[in-house]
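**Student:** Quick heads-up: structures coming right below.
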Structure I
């Protein structure tokens, strides 16, 4: 029975992505015509919202109910500009972020790995929605090809031009990859539950959208039963999620600056991010302690 439910969930999710993704791509082709861009953008966003709505319906219509401990501020605005900074452990993070912020924020725009562009329907649809695809280069590669240095910032710069046109909620997994113990050890991370944050892309988003950006949402996602995979989600094994969302004001001195060329601004921005990460790490530790105490009280 769980396998049949998982297959049905994956099949319906794929069909939903295929249909909505195809429509979004066709509308994006129409929007390439300069005179048709403005009237077409609302239709593109409407189909993106339909995709999220259908995924939520499939998720909660087929899978067993999960306990969702959601700690959310009351002042979120669907017409605002936000920068979302969640920790990253699993592909499930993305599914849950879309679910939680549906109709609470503008359609989420993720910074995505370049390889995801080749996922059928989804990759091209995300490109049509002007989500930035980031190609990561190793240090050794950049030494051999110095002309590739700064490519990520060029991609971010182009995407920010679109984010100015209408309300946007920009999501950046600043750790750059999903958390594992091996990656923590390789990085010698000073955090108990996080990898080191990478500030470059967010620094540019901040300076490019400083006049529009309302605030930063510091998001903590915790899976008390263990970090799930997409298969775990499809099989109905994910039964408990804690998501803590806190609004962080943007320091005035960081709203205007040149992250790429101003060393003093870059150092101040990195210190602010490190402070956010220390607070995020403490929050995860507190949630884990709270859940452990709750489990002991039930046993």
Structure II
């Protein structure tokens, strides 16, 4: 189906939809480096501008509208989060586009923390806003590791189906688990994700295969946790900013940070997916993305 993508970032969610056979006809983001990454790997169908500046008349009609709206105001990692955080209002731009284009379906993605903001009142308000547009609305908290991504990453997915459409939406069943049975395989480990990735300090042709020299101090905090290579990685986080200070997972050898390429593999990006910008910017683009493999499993349900 034809898809409109808002807050596209480096293209993780969009790539998953493309893998599932859909066509991204229009996309939008205002982060320059992420837009360049998107154009390098997906196409020139992305508009580099703030969504507040874009008139709905300039957006084409489509079957699905998707958007991982910015989540910093909702994140449990942000101790300053608050109901009044202005970044939390960006979902209203998603509401605007859905209301004006009225697609058959929509998909919205956000962090787990959105469920508890304001003791659940904010999330209920968001659901009610989506329902008021004339959609049957459902949501799930999904763990990326349950779909073959080598990372324990929980995210909320909200799906809307236009009232009157007989074919609803079924969230995908898990393909992997920590205790596999006949229907699931074992979670994918960091070791498996890194298979075929060479030592970054040796000559190699992989794009973005460089790492931060920031010293690791194993104290249990974000970016300073010992990685078990036989398990999925902890959640890749985007704390910090694009100019530096981004929190990066250690390599399982526990002597250095992961390279941008290794972190992208933890997010399930293909090895030939080339990111643009400074190293800190690339780390941040990767951390803020929806894992393409998780996106694929959701996208194929439409």
Structure III
């Protein structure tokens, strides 16, 4: 029903230039902001892995540390933890594994009201997943404050459009890949793998490319299962059809990807502030 009749090709073609641009802009931002470190949460997924791989040469050049933390909370799978450790050992200067499961259980118990003991429904898993994401972010921001740095965002443009992230939980201070489609994230990671000399670093990043993408929150077995699509290429192409209003978009307007995009608009407009001119005619 939703076969892609033609593909829209506007993805990055020159990844060498794109990578160099990202690193050059990051370097200048660090210098202008007088930052003394960078902090990144490592999930074992491709987004955080690429973020660390992009940042490492910049931190090496400026001689500042990049702190990487694999923060596990209850539902992280063993293979995710292994990949996060490999990325940490190869792409950050200070890596630690942190298990916040017990702290999460205490916090979740304190902030969820009585009569809300069903933790197996999808709605409950999503809510608990949001608490996990926000707990991790509290840890990372405290680390950044301690070492006078900033938290790197690991979100991409596809996830932004789908609302596939936690408000006040996933968004960091600085997004190197926030405006990259997920398809481009994979291709950029492949470009970096191709140009890495260290075999261990190559293998660590390649493992994240090959892995099944999950949110690490235990909601479903994969990101695509939640999104209800077969591949990220399919997701990106459907979203592009909507953005460019292609002739065949009518066939996709009821697709779960489009419906998810439409239903998450409030997240991209957060926080929403009522415009002053709608409240009063008195100027600022």
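Quick note: the coordinates plus some simple rules give every number you see, no bench work behind them. Small disclaimer: the values here were computed from a predicted structure and weren't measured.
**Student:** Given a computed value of 16.6 for Kirkwood radius over Cα pairs in Å, for residues 56-167 alone, which structure among I, II, III does it belong to?
**Tutor:** I
**Student:** Which structure, out of I, II, III, was semi-axes √(5λ) of the Cα gyration tensor in Å calculated from, if the result is 29, 27, 19?
**Tutor:** The read-out comes from structure I.
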